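The following blocks contain the structures, represented as structure tokens.
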Structure 1
Amino acid sequence: MFVKFCGFTRSQDIEDAAMLPVSSVGYVFYEKSDRFITAEKGAEFSGILKGTDILKTGVFVKSSADEIKRTAEIAGLDMLQVYDESTAKELKGFLPVIEAFRIKGANELPDKSSAEFILLDAFSDNEYGGTGMNFPHTILDNYPLINKTIIAGGINSSNLKKLIIEAHPFGIDISSGIEISRGIKSSEKMRDIFSIIMEAQNETDA
């Protein structure tokens, strides 16, 4: 399973994540976010991850493709997460793209995307991700794009196992569910996530 931990703001949390089988870590380059970091800070984090297989993903909101490319080069990114279809298309061929969708219910589920992956997050009037809110996962029953879908939005140790067993997503994205406070990660919560994933996969395989 693809596991992305997102919204890092401290080097020590990157170091803790690097000790785990994390697929990707996410840096938020949206200035209105409490978890915003600069491209230079992203480069520092990427330096810590040098020599690992962990993908560095930049999260962008309302940035142009050119701005995203510049930040990606400075921060040493491997993957991009954007919230705009046209931007996702402009970035095709530059780095792998996650096209993010903020949804309330089944009517907002995308039926296609040119991006390599899609991310489904709970809709919020005020924020793009990291809200701790979720959407009803029952709408994912028989969802045709589930094999390229990363689920985000309010995922934590209390609901992760059920999500994996029932929805079978390609991946998960967790931010607030591994935090002590906004942008401050908990090494214990990060470890717990992988214990739960293992339990869920063992039950699924049984």
Structure 2
Amino acid sequence: MFDVYRKNGWSEPLFDLARNVVPLTQTPWSTFRKILAELRTIRGNVDPAKDEHLAIFVDLLSSTFVLWAVMGRDIRRFYEPSMDASEFQTVFRYYVWGGKESYNIRQQMRDRATAENGITVELPAWDTLVAFAGLIVSAPQSILECAHICREISIRTATGVNAPFDTRLSNRLKSNTRIRQFSAALGNYLVVAGGLPKDLATRVQNVLFAI
């Protein structure tokens, strides 16, 4: 995977985030926002038809799940079944921006910089992200397994199909149906939020369900 990143120079910032920032971050929500911003920066370079580009994306997907292993547990703690959709979105919005005060500061800065007031600061594809957050609340304990499987799939994509390896992957995927569900959902969100070609999300799903 290192060779794949090195060959595709535009992906260097993604490699830095995946390998150096994610493992050490104390603020996973902030690093998650950085990943989204970087995806939007490099989106013009991504070709879903190229296996190396798919491998880079799935590798980054793995690292994003590492962040969500923490974020998912945090969301589970503040989520209450009695919450209505609006209340959950408000709390979740404060969370991904690092707290209510941080969010309000960003909102004020946005209002001052534009002529349009009353439009909330949002992450891209907000409704899709909220749907994903609601999904992982059901089984946050499965998130790290998603990270592991996505890392294995990225290596498989970069090096080629290996039948015994695929058999082991298939058994693990069958043992936990959440892996395919969560991986396809987060992959789709990163594609939509990053403005990446939609075919990339389709390729991720095809790989997940072909193994």
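Between 1, 2, which one scores greatest on percent of Cα pairs over 22 Å apart?
Between 1, 2, the highest calculated value is found for 2.
For the read-out helix-only ellipticity at 222 nm (-39500 (n - 2.57) for each DSSP H run of 4 or more, over all residues; to 500), a value of -8500 was computed from one structure; give its label from 1, 2.
1
Output the label of whichever structure in 1, 2 has the greatest value of relative contact order in percent (Cα under 8 Å, 6 or more apart).
Details: 1: 19; 2: 32.
Checked 1, 2; max of relative contact order in percent (Cα under 8 Å, 6 or more apart) sits with 2.
For which of 1, 2 does distance in nm of label points 7 Å out along Cα→Cβ at positions 11 and 139, calculated from the coordinates, equal 2.8?
For distance in nm of label points 7 Å out along Cα→Cβ at positions 11 and 139, the value 2.8 is produced by structure 2.
Read the figures in this text as sums done on the coordinates, not as results from a lab. All values derive from a computational prediction rather than experimental measurement. Cβ atoms are built from the backbone, for glycine too; each structure is taken alone.
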